[in-house]
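Every read-out reported here was derived from the displayed coordinates using simple, explicitly stated rules and does not represent laboratory data. What you see is a predicted model, and the numbers here were worked out from it, not measured in a lab. Cβ atoms are built from the backbone, for glycine too; each structure is taken alone.
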Structure 1
Amino acid sequence: MRRIELNWIYRVLMILMIGGLIACSPEENGGEVPPPDKVDEGYFIEVTKTETLNKASLAGKLGLESTNPLLLILPEKQVKTEAIRYVSKDPAGKPLEVSGLITYPAEGACRGVVIGPHFTIGADRESPSAVMATVESMLALYGYAVAVPDYIGFGATVDLPQTYIHAESAGQVSCDLFFATREYLSLIKRPVERDAYVVGYSQGGYAALAFQQMAEQQYADKIKILRAFAGGGPYLPESIFDHFMQQDEVANPATILLTIVGADYADRLNLDYTKIFLEPVLSSYREWCVSKKYTLGEINHLLPSNRLSDWLHPDFFTDNHNEEIRKLKGSLTKNNLIDWVPRAPILLAHGTKDETVPFSNTQAAYDAFQQAGASVELHTSKFDHTSAAIPFYLLVLQALK
């Protein structure tokens, strides 16, 4: 295990800048692009919006300042970013038209595919296909085709509850987007192989491991994971939930609301919410959480307080949970992501001062994977949840340059 200190960030930054990170495609290097593996068809439906962006306009969509370390080391190139519709499955396994975003070099061959599941959002206007960019999209400046699912609950499926922290759903929409991306790029004569990296932070970190697990266990003959990069993810939902119940006052209470409503929909729990929420949340949770009108910060302000006991049923805080809470906790346990043996190497990263997702969660994932014999490394930083994203993405840029 390695521990990241703040000055490490700037050492890496200088190394990357000096090393010259303008990635070349095989064509630019004078090599030939090999024939692609067989492409699975029937996933891609249509492109709904297209934009051509340079580094500055891409950064502008993300609200990044020009002095951001991530921007200083990325090359000046143009990328195409396209919102697409594709076929996936709903939590019951039925076909569902969903949406996502593909960003790739405007010219030249693509180096490969990066699946980039996004961090937690609350409003549909924040979804990848609405913004037309995510942090992970910047890897397209290195020559990759970056595919980002909206997740069920956003974009084409905005009328459905978000399947928040649900392993099967996160894995399915990501695997199907990989197939749709390969299919679409083949149609426009920009073919890519079945190799894939996956990069995600926060909810995206959880979804990254969910994608890796499903790809390796169900689609090993169609998707070859090269490496996974997961930062600040809630890999043990039940453990985190219990931690917050004991703590009571939390930094980001909206995530608890999203977790409960998401589990109810995704695992078809049919919860009786009179045994879950107190007023005013009981009367308002659908408007706040399911309408997709509100950002995470706005939901936090709408909730009565950061103290969970002010709006969750008292049975959450006793040893004798009611039946509805027991169903919820069973769903959270089912969606833990550490009870398997990853085949591809994993880089985990987490801030030790994280109050949104406790660091102990990633430590437990690291310990479990290491004991199972997986290739896993853990990088730590002395930052909170938001600030720890910078050293994580610098590690990703260093690895994928």
Structure 2
Amino acid sequence: MSIYKSAVTKPVTTIMVFLAVMVFGFYSLSNLPIDLYPDIEFPAITVVTSYRGASAADIENNISKPMESSLNAIDGLKEISSVSRDNISIVSLEFEYETDLNEAANNIRDALSILENVLPEEADNPMILKLRASMMPILMFAVTADESYQGIEKTLETFIVNPLNRIEGIGSINVIGQPERQISIEFDPRKLEAYNLSVEQVGNVIAAENMNMPAGNLKMGQMDYPLRIEGEFQNSDLISDLVLGSFNGQAIYLRDVATVRDSIREMSIDEKINGQTGVRLMVTKQSGANTVKVAREVNREIKRLAANLPPDIQIQPIMDSSTFIKGSINNLTDTLLYALLFVTLVVLFFLGRWRATFIIILTIPISLIVAFIYLFVSGNSINIISLSALSIAIGMVVDDAIVVLENISKHI
């Protein structure tokens, strides 16, 4: 009982301790990250494998089913399922909550390494993806363009993406639905036959010429410089001027047997914003970063950087999770204040004493401040889960305060 006796006999010390707790609590509150949900690592891992040109049936028989059979023995596995589509296989593994996902991912890699000789050689290496709440995009923008559409990816990379990556807390910025450049070569079969050439021969010549090669080292004094021969084609005109061979003593150029077109690859995702062609800009944050702060900085920078873009490129916000977060937190904050008000009125009505009511009500903000200290020290955030828990805890705090006050009054 010495600690309680000291708290009563030394009121100044007690007040100073509580003031110190309040100061540290407000400091913790000001530095707590704000997010919609806690940074939860879902107990699930997804294995994605690409196999270009394969049908859904081939994907299922050659990739999905062998993977399911091999991965079914992973420790801690709760459920396994797969989706087979044209060109891609998606195998989803759900684990028990106490499972160490890092260890599970290593076990999956070991199991997949055994399947290397079973999977088709043309298939890409499987990708292992772990899902976290922080991987969800916090901002999404629609970018439309007219004349600048073909080069919009490079324009956004230079004027928008690179500057935004310097903002503290940015995780990644992805451009979705951007046009991809494609060099198409359309052969004339009659001309190929006239020059005694085949498509395969021409393809081999193009592949042999379109590559960069190391060319040794150049030593100058104490320095040793690596040399490199750049042979990759920089534009379509260089491809047209490619020499394929000779015929009757004259050089045969690619333009003599084919037409080279610099065009845009046919896209599987066609982005339309209000009926206009465009792309999506998706922004994700780093784990533990303040969503509201990062979104505010990105929106401010977007407005500033948009002035440097060509006039036909327009950027419109289509999703901002910080708006929903601020609205949710404001609603929960209002709930806390209403709870505090009604608790005050109810306690005052039943006790009928202002002093006793003040003592009980004083425990609520102090308890909340201590809770913020715990959230700060433990690396958590202010989110709808933690605020909902605090709303529920107010009732428990008031109950305990009434019991303590009753015992104090009884002994006094």
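With mean count of other Cβ atoms within 10 Å over residues 171-178 derived from the coordinates and found to be 16.8, which of 1, 2 does the value describe? Walk me through the numbers before you get to the answer.
Details: 1: 26.1; 2: 16.8.
So the calculation was done on 2.
Supply the structure label, taken from 1, 2, corresponding to relative contact order in percent (Cα under 8 Å, 6 or more apart) with the calculated value 17.
On the way: 1: 17; 2: 23.
Here the read-out was taken from 1.
Can you spot which of 1, 2 the value 20.5, 68 was calculated from, given it is Rg and Dmax of the Cα atoms in Å?
Considering all the candidates, the number was obtained from 1.
Can you spot which of 1, 2 the value -10500 was calculated from, given it is helix-only ellipticity at 222 nm (-39500 (n - 2.57) for each DSSP H run of 4 or more, over all residues; to 500)?
Of the structures listed, the value fits 1.
Which structure, out of 1, 2, was distance in nm of label points 7 Å out along Cα→Cβ at positions 99 and 251 derived from, given a value of 6.2? Don't skip to the end; give the middle numbers.
Working: 1: 3.1; 2: 6.2.
Going through each structure in turn, the value belongs to 2.
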